[in-house]
Every structure is written in C-alpha cells, then in structure tokens.
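There are structures below to look over.
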Structure 1
Amino acid sequence: MTRIIAGHARGQRLEVPGSGTRPTSDRVRESLFGALESLDAIAEARVLDLYAGSGALGLEALSRGASSLELVERSRSAAAVVRRNVASITRTLSGPTARVHESAVIAFLKRATGPYDLVFTDPPYDLDDRSMNADLIALAPLLSKDAVVVIERARRSTPPDVAAAGLEVFREKSYGDTAIWWAQPAAESQSR
C-alpha cells in the first residue's frame, strides 16, 4: 500500500499501477521529504514529477504545500492511475493545481515552459544512461535558479552525468537497492 505520509492529505491511500512501475517506498519518501523540508524546498514550489508511476512523489509534495504539480507518465494505464490519484488527493486540498501529461519525458521537456523549483525524476531502473542524461540536459533550461532536482535510480546504476546538464550533485544517499542524487543548477551556469 502506498499512501501520502504528511501534509493536508496525510494518510490518503494511492492506487499503484499493476506493472511497469516501481513506487518509491514510504521509508525512502519519508527520509527524502524530511530533507526537502529542511531545505525549505517544498512550500510554494512549482513541482515536476517525471516518470510519475503512481504520482506518489509529486502528490506528497502537493500535500506538503507545493503550489503546482505537473506529472509526466508515458504508459496509458499508469497515466490513468495518476489521474485518479490526482483527483483523489486534490479533492482534499484547496488551491494547488495538478496536471497529468501522458507523454514520453523527453517529448514533454521539449515543449514545457517551466520554470520548476522541485523536480523528481524516477525513471525505470532499466532506462539507459544516454536517455537519462538527455532528460537532464532537456530539463536544465526549465529550472529556476534555486531548483532542486531529485534523481532516483538503482544503486548499481552509473551516477547521472549532471555536469553535462549544468547541474551539480550536492547530496547522495542509498537505501537498499535505491540510490538518490540531489542536484541543483551549478554556480557557473547561474552566472551566465
């Protein structure tokens, strides 16, 4: 069972797609969001959830005070689950908006306008490094200057090439088979 851990929608259950997704565990989300709150990265943030799966990461941010959320999921059946979860969670919230985009991530990023303050990218573990890096390069121009990008992959994966996208890792942590990298726009890319 996946649920919203904290905030206005605390305790609400989320539907999870039947196959093809790997929801972030409650333990990992709890640790991740505790750290994001300590950075003051959630309140009023414009959030983007790439490879949304069930939408749990983005919806957790919305429950905790993000101002808007865009969720991107290519799978038609998973996108339908995300839409139902969005409808369920936003019913309990007043004000923030959430939109689901049934699209490949790279196609969405090429037409998106941003800016985004908080981005979750949690691709399938079998996504190749070249595609992951292409996503990050396409994402970079859509970030606000103080944005936080949270990248979740298998611990055995090659670390993402954030430097090619003008980003820098400022934190990384592993939880079992899950590795999380935290990135932000590099100082030199902000001065351009």
Structure 2
Amino acid sequence: MTVQIKRLEREALFFITFTCYKWQNLFEITDCYDSVYKWFAYMKTQGILTAGFVILPNHLHALIYLPAKAKGLDIIVGNGKRFIAYEVVKRLRIMKESDLLEKLSKSVKPREARNGKLHQVFEPSFDAQLCVSGKFTKGKLDYIHRNPVKGKWQLAESYLDYVHSSACFYEYNEEHELVELTSYLDLI
C-alpha cells in the first residue's frame, strides 16, 4: 500500500489500485471485465459500496467504502484479486494461451507455490489511499475517469465513451448497467 492504513479503519472511503502481473493486459486478453463487475456485486452483498471505478486492460482503480462491520481492506482486495485471478486463468486455458500460462506459473514464488498458488496473475501488493476530503476524492475520480484517454491508452474518443468506468454516473447521473454505484458525496 502507498500509505499506512490502520487494520481496523472502517466507515471510510478508499481509493484503491491493483495491477496485472508485470502490467500485462490480462483483463483485455481474457475479456475478464465481467469478473471485476461480479466482485463489485459481491462486495455490495457485504455492505461494501462502490463509489467510482475504471477497469483498464491491465489494472483497475476503484473508490470503495468500508462499513463498520466489513473485513479489512487487505482481505477484501486480496479476495477480489484471487477471485478474478481464477477466472483469468480459466479463460487463458480455454484460449489455449499456454505460453502466457507458463510465464504466469513460473512467476510464482516458491513459498507461495508450496501454499498452492499456481499462477501470478496480479502484482503482489496493491495501492490504497484513504479519501479524507471531497476535494481529494473528486481529484481521484477525475484521474480515474480520464485515464482511458490519457497517454498510451486512447481507449475511447472521450472519457465519457469508455464503458468500463463510472464517468457517466457522475457526469450525466446515469446508472451503470453492471455496477450499483453510490455517490462519493454521500460517503465522505
């Protein structure tokens, strides 16, 4: 994590990021965006709210709110990464991407392999920042929403056209068809 976050931090909004191993475009290669949406839906059943997101070909950013009774952020993100990783590997097998599967397999550390891990789908850590103000949170939202049209990406003509994002929720008050969103203004 980029900042120290107390293990017991609850009733708080976090900006999180996690990345595919060595920045490989695994979400895109496997078309596994739907697995991220399923993770968001599962979190909702646990009382964890999604306030914003963008899923890029090789990483994701999200604003998530942990209620008082939620598990720790490290557990929530770790479980999400594990859930999504299983689906990525399953799809790579279906696609017969044996070279990529072998690369991901050889990247597992020996200690993790002894514990049953077979593939390194994501970078081991994740970044998390506590959203302490509306201004900070709005800045993070602007960053993630514009990410698909910045630098090398150019994934859409306009950031509002990129489907794997919460941008239209904030710009046009449109519900996302796959994610139940809660405005960050209701959470800080």
Structure 3
Amino acid sequence: MKTSDLDILILPGLGGGTENHWYHRWNGKLKTARIVDQSEWHKPDKDRWVDTIVSATKSADRPVFIIAHGLGAIALAHATTQLSKANVVGAFLVAVPDLISVQHLIPETSQFLPVPNAPLPFPSLMVASRNDPYSTYEKAEGTALDLGSLLVDAGEHGHINDESGHGPWPEGLMALSKFLNRI
C-alpha cells in the first residue's frame, strides 16, 4: 500500500509531544496524514480519547492506517471494538507503555486499565525499545503477542521520542514503509 492511498491518523501519547517529535515531523512529510487532536493531552480521559479516535476514523474518505505512540496506542486498543473493520487496514504502534508499572508515576493513565489483550482486528507492527523507561522489553513482547502485532526490536533507544534523539527517525519511516508494502 502507498501512503497516498490512505488516510493516515496519528495518535500521540500523553502530553501530545513536541513539534520536534518524530510523529509531528512525519505529519508534515506524509501528505495524507493528520494528527488526531485530543482535547486534554495532559489530563487524558479514556472515553473521550476513544470517542475522538472513532470519530476521526469514521470521517476518513479512504482506508485508514493508524500510527500511534505511547498512550495513543493503548487508546487505539480500547477503540477497536467500535471501529469499522473494513475501514482500518493497519497500525504502526511505537513505545507502548506498561500501564500497570507506570500508573503510580502517571496516575492519569490508570483509567486506561485494564489494557485490552485481544488481537487487533487489523495487521499491526509494534516497535519497542529495550530500555524504554515506561515498559520492559519483555512486557512489550507480551503486549505484542496479546494484540497480534509483529514486534520490531529497536535496540536501546529509550522511549523513542524527541528526548531520546528520535526527531526525524528515518529508521522508523523505513520500518513503516516496509510494513505498508506487506499489507
């Protein structure tokens, strides 16, 4: 699949990221991409986040491909029961956190528990770092298995955000391109 044939929805995580974050940069490069804007980036409300994702998906004109980072990926997992299976063709998930471990650090995330553990109804690729401060690699392996995602080992690259040096993240774009060619 070509990105020009898709409506690409980008789901940032908690805080929405900075303008230097790779997904904000990709939003500028991928002509059919747009960031799904949540009303409260720092005070997430699971139901509102899910409703916003569902609404954005339903308003798409072409098949939808979703790029999600952090808590955005977990919100997507919660939204899948309300998404049209025919409309979403795949997802690229990055740095999915282990909410059980981080809920004491970021209490707002506890409303996203329990994290759905059923396979997503569309193909997905998950990219995980071996030293992400919000999830162990072993937990990422289990989450990928639960969601039916192909897991890509990103090595030791932190939370795969601008703070860990992933501004443009060309390696991520290559992984995305390869994945899109498979579906």
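Quick note: the coordinates plus some simple rules give every number you see, no bench work behind them. Bear in mind that the values here come from a model prediction, so they are computed numbers and not experimental data. Cβ atoms are built from the backbone, for glycine too; each structure is taken alone.
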Which structure, out of 1, 2, 3, was relative contact order in percent (Cα under 8 Å, 6 or more apart) calculated from, if the result is 22?
3
With distance in nm of label points 7 Å out along Cα→Cβ at positions 43 and 123 computed per structure, which member of 1, 2, 3 shows the largest figure?
3
